[in-house]
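Take a look at these structures.
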Structure 1
């Protein structure tokens, strides 16, 4: 893909998934990203797979690669004066600084927006966090399972009313919030071209979650009740039976989403082999179908239950219906549309590895990785040499434990 942000220098001081994923998007777009990690501890995301919380894939750490591809990495202790001096040299030359550190840690390290903006007035300072920078919980840690999934209402809306709590998948809210943060940074860089000044970009997991279910948040106020109680996909008799989930004979789910029901009704009837329903007075238009929705839902349900998903792929596609099989992640990766559009990118050095490309494409270009995720401190010497440090100075810093 064309390097939209070529020449933009990004310094990342962030851990886990949210903010590092934003910097990975910037790297996808051509920015030069340097990831700072503590020289001994590193980003705790590196140990997540070993802790058994996600599936283990051996020595290819897919979580680290997905969130950190395209970056260079240095090990640097900002608690030491020499480490802070190096950090400030990086900031002086940077276009963007991204961090997941909360305000108390940023104050302690003297890396707040007010600290760094005078050093580099053109700096775009971007921070990502759990609950926002104001309010009683502003300084509390936030993970996507807490701030995004649970606190924002997303989990509530995606869990069935009478069923079990539905848990999110790994980094579900992180990557959504990260994409928002990357977009905010790009907008701030655009503004800088007009004003010459940087600025402060702020994204929270809670705010992202509320944005993702904005229709439900607003409907809750207007209805005075849970929107799931009003209408819902998966109901026993949905108002529009052409919008809903059905099960095939081989126990696969099929999602229909024909919101313009009258437009699609004739083709759908042909797809399920029920041409007799097209002009049937009980089902001929939306009002009639809605009035008789219970029996129509049963007819459609039984039709789908009689054939496997392969049959429905052929028939629903043939008759131009709006639908999809509920695919596994592996099926999505091998989907002809995913392949044709380059939605996965090959790791540049590990033939086993792939990462999901960030979803923005430019001028029909697709992502071609030139760099995977860095090992802890992999590029420390290279970056310090670019800052003017000689080998004796680098050796002394290593001896002091400032770098790794």
Structure 2
């Protein structure tokens, strides 16, 4: 079925995207606006996440408790998050309750109550979540990898810092929201069962008078190389590794993503087979593509015993480099099959599609269709993947380890 994606921009600068999926009974929307962690004051790390939480503690005609009760009554699945550059609010529900659901979401952006008596509860919740990563070394390893790889202010964790969270005041939350919750640079996407013209009227009713200028540009992201070790008395060592790749905007992105798929997508992937199955070095290993504005990287993780950590690092890097020696037809076939399956599954998820529409627009300035992605994947061959790997080889490595002893690691430019 041919996809149709609508696009409209309000006079205030808000971009609206819509993709009808009439075979579904559900509808989902995603609102993204510039308000990420990179925009926090350096002594208020964690402010963006706390501000987002405070906007959900009552808004418009609903108190804090009534917001929860209303969305639960409507059967709404919702999520919200903060990334380096954006704050995102997503909701999905049955199509018949779209109007009220959207009214609640719009009120969170336009009319949050910011109840001062709930700030301490939000603060303690943020501190609790931050402390939880101390019990999850794998997650902590990734947090520290991103912090080290992308530096200030781009490598900040959405969890914040203890000193930053403790310093946040009620006035800080109100000011941060007023400064960054603006329509220029924001995107609202919807997918599922809806009428486009009716939705435009709905958006104009609740967000048409939303105002505010453009967000300031924060500059390009430059990856940093090197290694850090975090001592931890344990029988395990956690290894997080990053190296250069192409960003999502790059014309050969799907070749880069295809290589990562061959390395890490599924139990027949090269890393899983070589590092875990054949050599028994790890209990977990993975790799994923990560784009941060103009900067593309591959992020890897391996969990192993401390006695085999050095060998694990060496074999992991060796396996990544082995792509240059060839790609088997079976590896390529499995990659294409997994991609086709994921595209079919996406057709059944309005939430997944609305999120992808928003991300594409923010990152590319346009939307991509399933047909476009499938075409890119079908054009992948062993030859053009190896050619891409040779043009964009793994380099500028960043390493973070958590365990009893640091590992030997040669920084490569």
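Values in this text are rule-based calculations from the coordinates and carry no lab data. A quick note: this is a predicted structure, and the numbers were derived from the prediction, not measured. Cβ atoms are built from the backbone, for glycine too; each structure is taken alone.
Given a value of 202 for volume of the Cα convex hull per residue in Å³, for residues 87-254 alone, point me to the structure among 1, 2 it was derived from. It traces back to 2. Ranked by percent of Cα pairs over 41 Å apart, structures 1, 2 are topped by 1, which has the highest value.
Looking across 1, 2, the calculation of distance in nm of label points 7 Å out along Cα→Cβ at positions 223 and 247 that yields 1.3 traces back to 2.
When helix-only ellipticity at 222 nm (-39500 (n - 2.57) for each DSSP H run of 4 or more, over all residues; to 500) is computed for each of 1, 2, the one that comes out at -11000 is 1.
Taking FRET efficiency 1/(1 + (r/R0)^6) of positions 127 and 327 (r between Cβ atoms, R0 = 35 Å, to 0.05) as the measure, the highest value among 1, 2 is held by 1. Here FRET efficiency 1/(1 + (r/R0)^6) of positions 239 and 311 (r between Cβ atoms, R0 = 30 Å, to 0.05) is compared for structures 1, 2. The highest value is that of 2. From which structure (1, 2) was distance in nm of label points 7 Å out along Cα→Cβ at positions 335 and 375 calculated, if the value obtained is 3.7? Computed on structure 1.
With FRET efficiency 1/(1 + (r/R0)^6) of positions 135 and 215 (r between Cβ atoms, R0 = 41 Å, to 0.05) coming out at 0.70, pick the structure among 1, 2 it was computed from. Computing FRET efficiency 1/(1 + (r/R0)^6) of positions 135 and 215 (r between Cβ atoms, R0 = 41 Å, to 0.05) on every structure in 1, 2 gives 0.70 only for 2.
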